[in-house]
Structure I
């Protein structure tokens with residue numbers, strides 16, 4: 001996550017990203033985040049009301065950055081094959097270079113299993129990611145003739161592959177070959 005501005009709320013979001021991706025949502029207190037941001041605890045409550053409000057804003061910020069990066073590039077690429085190549089390479093690089101992003105998202109996925117509000121936020125995140133991938137890739141793809149699938153299923157396969165590979169890489173970052181698993185997307189989408 002990059003800092004978009006210099007405001008207090010941006011400092012708090014950057015600190016929350018750092019703390020949660022390092023320790024996990026359940027192991028981070030608002031006080032930890034305030035200390036990391038260099039602000040008083042009351043400022044977190046002022047800007048975000050509570051830990052859940054902070055989560056929602058953090059997810060929104062991460063989502064916007066993630067989607068903007070993908071969409072800005074995909075809209076300038078002509079062929080589906082080149083779009084798939086970009087997406088695979090982008091995700092491989094992001095998993096490798098920004099493991100904290102995936103660690104944070106995976107922690108939020110875990111929380112979403114037990115919390116209705118987290119579930120809604122993550123569902124919206126996946127829908128938006130799915131919509132962007134569908135808009136630029138699944139809408140005009142040529143599929144391997146051995147695969148029977150709708151664009152929506154193709155998009156789900158792509159997202160599942162990305163996050164599944166991210167989990168494997170987080171668990172064993174010394175095995176960079178695991179990132180090659182994303183190349184399976186090329187076998188399905190041409």
Structure II
């Protein structure tokens with residue numbers, strides 16, 4: 001997967017797939033990352049004959065535009081003074097958590113570490129204290145309810161939880177007094 005079909009990497013390969021993401025102007029390489037995921041998903045969709053996935057990929061540009069139009073200001077108080085953050089995902093969401101942690105390090109100089117939601121209670125939870133910032137990715141799928149429950153539990157422990165989940169999913173709040 002290459003962003004430019006005339007790149008040295010493409011020339012060195014027997015086969016290359018140009019991503020056509022345009023010039024990458026940031027070390028974070030967000031466009032290249034999203035284009036790579038999309039290209040791999042499209043390959044898998046064609047390979048498996050998955051028309052549902054192909055339709056979802058066709059809708060992706062508009063969904064990304066919609067994500068950009070969202071009001072993300074609720075994250076500002078959590079992240080403005082953060083020196084560290086734990087990013088959590090599971091299944092496909094774990095890859096997103098890893099990338100988000102990398103983005104925090106590269107663009108914000110925040111010490112960030114990604115964990116699978118399956119391993120939080122096996123050590124990393126001991127790091128979470130009052131006010132600890134936590135970003136949880138909970139996309140639709142079999143892992144979602146467990147991640148939402150984990151977010152609620154961590155919020156109950158005093159963590160300042162940012163939960164990235166579809167807007168139509170109910171988010172339990174164990175303590176309505178908390179503002180995290």
Structure III
């Protein structure tokens with residue numbers, strides 16, 4: 001995939017999660033100049049290219065994932081079975097695409113009331129899930145406390161975190177009821 005100066009888009013994340021090459025426009029420019037396809041390595045998105053393009057620090061951190069994911073033998077989300085609780089349907093669709101690209105086996109979209117009703121009724125439907133990925137602004141503290149007894153609730157940013165590091169730290173992304181909803185935010189180094 002050739003990607004311009006906006007590598008945080010869903011298509012970019014899907015390509016990274018799938019372990020595909022994500023190349024900067026310089027690949028096409030050099031290929032045209034040379035009249036042949038040039039080696040990809042020098043043109044793969046990396047922090048140096050992002051810094052030279054004057055991109056935000058968050059994007060610089062994210063492009064670290066390109067090489068890391070391409071070299072993995074197992075996709076980052078291949079063992080995941082998750083419930084998604086997003087603020088909008090378009091966010092749910094976008095994150096579902098990224099998760100599927102990264103090998104996620106089970107993705108179930110829920111609203112907070114739906115998942116809480118499922119807890120009250122037939123918990124078996126949720127028993128095979130690893131955790132809930134959620135926007136932190138869709139819950140009341142009391143709802144989170146009820147759900148957290150059964151499943152960890154992680155912020156959506158955990159998806160990008162897992163792409164950017166070799167050993168993810170889910171505890172940094174817990175959404176918590178009584179402790180102010182947000183835990184620390186990780187700076188990828």
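Here, each number is a calculation from the coordinates, and none is a lab measurement. Only a predicted model underlies this, so the values are computations on that prediction, with no experimental measurement involved. Cβ atoms are built from the backbone, for glycine too; each structure is taken alone.
In this comparison of I, II, III, the computed figure -0.55, -0.88, -1.00 for log10 I(q)/I(0) by the Debye sum over Cα atoms at q = 0.19, 0.26, 0.30 Å⁻¹, for residues 73-112 alone is attributed to II. Work out which structure the value 2.7 belongs to, where distance in nm of label points 7 Å out along Cα→Cβ at positions 17 and 57 was derived from one of I, II, III. Matching structure: III.
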